[in-house]
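Following this line, the structures themselves.
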Structure P
Amino acid sequence: MAHFGVVAPAFYSHYNALEALAGELVARGHRVTFLHRPDARQYLRDGRVGFHAVGADTHPLGSLADSLQRAANPGGPLGLRRVILDMAGTTDMLCRELPHAIATLGIDAIVADQMEAAGGLVAEGLGIPFVSVACALPVNREPGIPLPVMPFAYADSERARQLYEGSTRVYDWMMGPHHRSIATNARRFGLERRAGLHDCLSPLAQVSQTVEAFDFPRRALPAHFHHVGPLRPVVARPQARAAKRIPAVAAGRPFVFASLGTLQGQRFGLFKRIAQACRRLDAQLLVAHCGGLDAPQERALERAGATWVCDFADQQAVLERADAVVSHAGSNTVMDAIAARTPILALPIAFDQPGTASRVVHAGVGLKASARLAGSAQLAASLRRLLDEPGFAARLAALSDSVGNAGGTPRAADIIETALRLHPQLGTTSVASHG
């Protein structure tokens, strides 16, 4: 059996998905250890999964909160540049610290989140095998496909291709500090030139939480790329933070669930507009703010139109009951909504959320609106469409079937074991050499 090291951005949503995968690997007899700055330990809830802190000198305990705050609210260009510098600094730290940690712990293989280049760089540099996991939209680049961070609709035209190419050049210029970090560390490990996250992916196996039918039409994904759908626990695990109950929803009135994820849960003004929109529709609304609001703000949302307000909810269970969900278009929420056949009103804010929202519209399973500009009347009109128009339910049914058939966490574990020659059907437990 193998000892896997997991390298991922220190974001709750990424750790949540990868912890589910780690739990499945542990259940199959493997050992799994997450490696990151000390603060990232807080995200792990499964006692079977290990954590090893690195980089305490430059990323000490207590410093993650400031980085998350900058990521959630970058503000103008200077703030955005600071977020990019944070990314570069984290990649530098991990590339510096991981080799010693991997050797000390006896790690055999790496599970590398696509959004953290250090996982692939260090694994290649050390000559150990690794697999890539896309917890967010895949970063794999392809002509004619806009980058995940871009809000563009898909079109197969010369004008669209020019738009996508131009936006990619702008993105690469803005991401210069991070790209230079990747290039510098690649040289330090004696690797061929690397220019971005898309150059740090596994040649053995790449796993994505998406399904093919949700993405824009892809023609150039590698043969070892696998859409497996949401990575969720195979067996329900104890929750460190107890999920709130599913409310007693009254019959005869629509039920809407609103969540902006763990990074954006402090956006009281946006939640208030959502509450006002639901009041216009006489809809029941459950708001889950993930700890971003205080008690007076919770009460204010109830006065504005929210029926229930809590910190955390059992998202999958609530989505199965909800008639619509208002979301920041985070990948976890969107895929859970599709699995539950719940139409989505996407209000993208940052990261790959604009691209995810565009794919929600492209797949016909929801609508999108501006998180900054849409007022309560526009939000109410969009929700009315989601509740009344039958086309959304029909398209959700087909896409939900795709998610259900994708294999999820068990298939992802099968792919990893097979790629590393650990699968029982291959009759060996040796980790494949990389290179």
Structure Q
Amino acid sequence: MSVTQSPRNSVTRLLDRVGIPPALSWGFLGLLIFMIGDGVESGYLSPYLLDEGVPKEQVALLFTVYGVTASIAAWFSGALSDLWGPRRVMMLGLGIWAALQVMFLVAVPSGNVPLLMITYGLRGFGYPLFAYGFLVWVTAVTPKRRLGSAVGWFWFAFTGGLPTLGSLVASFTVPWVGPYPTLWGALALVLAGGLIALLLVREPTGRRRLVPAGERPLATLLGSLTIIWRSPRIGTGALVRAINTAAQFGFLVFLPVYFTDTLGFSLQSWLQLLSAMFATNIFFNLLFGLVGDRIGWQRTVAWFGGVGCAITTLLLYYGTRAGGDNYPLALALVCLFGATLAGYVPLSALMPSMAPEHKGQAMSALNLGAGASAFLGPAIVGLFLGPLGVQGVMWIFALLYLASAGLTVFLALPRTAAPRTPAVARSVALTTDVPDATV
């Protein structure tokens, strides 16, 4: 007698085969929709505020303040996930984002810069708590042999929304309904994505604290910060992660103006180019998650991430400068940058594996680096765009990427004698920085 496999089991097997933890599958969808809403503003908020009369320096400062709060929230996301469980941290992030977005939208028509700073700056606490709280959840329940692929799917969903599909949505809604109503639409998307993730994911690990019951909250919070200097490898990894997306956040401050005013592209064309950049990125997030599992996480970050981004950053400037408003050339160059940016994806698997006894604290350090990039990029733009221009800023980002490639020599995994799966064992023959099946 033959046994018919249920559709549910077939879907579960498919999800597991492609590297998505089946118990968290709705969370990946919710994260994607949440980040679409968060990314709607990414390609046009800077020029929109300039058109509303906010001075250029104040716009750069606004994004810098936002980056500072995002950095703080990114650190807290790991520590609080240890204490409360990732799901409660995600709930807090959703509530902050929604409430502060409403207050920011009330402040926009007034043009009151201090009020904009407060509302938009505090909203920076929202998305890291939600998104990086979910990343902690992913790393807590995914087997090591699948962790590179799982975090690849996380970044697929994250960058699929911010700014890829978010910018694409804005490219249609801004000409249709205007920039201000589009920001209200972003709020609806964030609420929809947040509710999908929080209501439909039933996996129990994320609903409880991840540290032992006897560990005191203050010790957990301090440990998630002190691990940066207690374990130099973790601190180095956090620095590499900060460099990873510093240019991305910096680009959002000045590239919209550079592409429209200097190169002559329309705002709609720029938004579509931005979407193409990160549409490429999301697919390479998956690819480099798999590549990292195969050839080594450390090697992938160094060559595809650090060296690759240094080259494509300079190509993005000099190529577009030579080609002007040549759309096909610009499209190819932004896609090259988006592809190499994904080379850093294995960091999300490498960091907790470097500190197997303090995974939550290692993820806090990683998230702190991710949040710091939202501050570092706009800060570099604010400090150097005036005296050095676009060319100088692009060289700064390129040199930072080369520095991050050099720093990866310190990101070696601890050696263990744990058994490995055949696939991982073959990878270990090629490199020493591939994870054990169990760490």
Structure R
Amino acid sequence: MTADTTAPGPVGAEPWTGQWVTDRLGLRLTGDPALPGLIGLALRVNPKRAHLLVSRVLGKHVPQRPEVVHGAGVDLGRRVAELLGPADAARAVVLGYAETATALGHSVADGLDAPYLHSTRRPVPGVAPLGGFEEEHSHATSHLLLPEDPRLLAGDGPLVLVDDEFSTGTTVINTIRALHAAHPRERYVAVALVDLRTPADRERLRAAAAGLGARLDLVATAAGGVELPDGVLDRARELIAAAPAPRPPAGPPGELLRAELPWPAGLPDGGRHGFTPAHRRRLDAALPALGAALAADAGPRARRVLVLGCEELMYAPLRLAEALQRARPDTEVRFSTTTRSPVLALDDPGYAIRTRLAFAAHDDPADRSTERYAYNVAAGTDPARRFDTVVLVVDDPADTPALHHGPAALLPALRASTDRVVLAVLPSYRPAPPARRPAARA
């Protein structure tokens, strides 16, 4: 059994028209009139897919106001709570997808006040995966599940699966089948900002849920589709090959400051190993002091500040950005994160990805050669887009020499793009030994 619901959502749009991709490839969005306010189109450097749906409210590729990013997920979580009813909502657990939906899933869990876990692509020494699944269309497919408490996913209450978009529903099917085989349950809810499935995709998902004997509801902010003309992959490859190489920022290096944040001892920096309602209350209580510390580090002259998270580490930087905005109401604060996803950058007002900083991976000791990216951080040709301060938030495994030094390091690229870089390093949460593991819901 499946049921689908959509509703208008928050719009905090960057001023791009999205016309560049439509004019050259014929790709266009269809369906809900709210859709263009939520997503735009860019060219993905990926042989499996020509386009990337660039969210205006996710806080990944496009810097956005933190209250818009957090609010989009919280609103979806409240809708899920209403759909489930009080009894089932109190038993729900939320699972988000790495890397793009880790903060969205966490924000949905905030709206539900439910325990949260997100998948991860970073193995953690000493932590055995509880399970995993595949995301076929992605550039990095394997998802690991590393909950500190295995009971988190072992209950029979509703499981809420959160992704930034439903394109085919395949990832949702793969996840439900993998988890249902170990711990069957009666009800699942899949949540996304946008639902772009075809009628055939919808039927396939309905049949998959029916085959498991489970109820599956789908909740999205807006629904529609993407028109894909014939030959779009070949044409996209031609456009990418012909595009000029991005110019690295060439300004004088801004100052670098290391923040000393009063992060609460033992508080997880996200949902990689689980995040309970008790953790949520501790974070909420700590945010005013964290915001005040960041406001002091940003300096009195900061007027346009970007808080930049690191790949899966999205939620803690997002909440820090919210706290900074509250502490500095006269300052424009935006939030986005780095990513593994390679996307074509073009400094054109009709295109979603105006600038790109490419840098060496710095959080994986086994892989220092792979590129990572920060989009729309450098100003490009439009000085109005320039941030005078960038707050880079990483966890301690990502605070490596590869972050600081070398021709492909991220910190030097950021310093060439802004007047001041504040590096905030959060203590990465290490799960306790099994005998000390807490209950799933506190």
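Relative contact order in percent (Cα under 8 Å, 6 or more apart) was computed and gave 20; which structure, P, Q, R, did it come from? The read-out was computed on structure R.
A value of 4.9 for distance in nm of label points 7 Å out along Cα→Cβ at positions 205 and 405, calculated from one of P, Q, R, originates in structure R.
When mean count of other Cβ atoms within 10 Å over residues 309-316 is worked out for each of P, Q, R, structure R gives the greatest result.
The value -9000 for helix-only ellipticity at 222 nm (-39500 (n - 2.57) for each DSSP H run of 4 or more, over all residues; to 500) was derived from one model only; which of P, Q, R is it? It would help to have the intermediate numbers written out before the result.
Numbers: P: -13500; Q: -25000; R: -9000.
For helix-only ellipticity at 222 nm (-39500 (n - 2.57) for each DSSP H run of 4 or more, over all residues; to 500), the value -9000 is produced by structure R.
Throughout, read-outs are computed from the coordinates displayed, never taken from laboratory work. It should be emphasised that the depicted structure is a prediction, and the values quoted were computed from it without experimental measurement. Cβ atoms are built from the backbone, for glycine too; each structure is taken alone.
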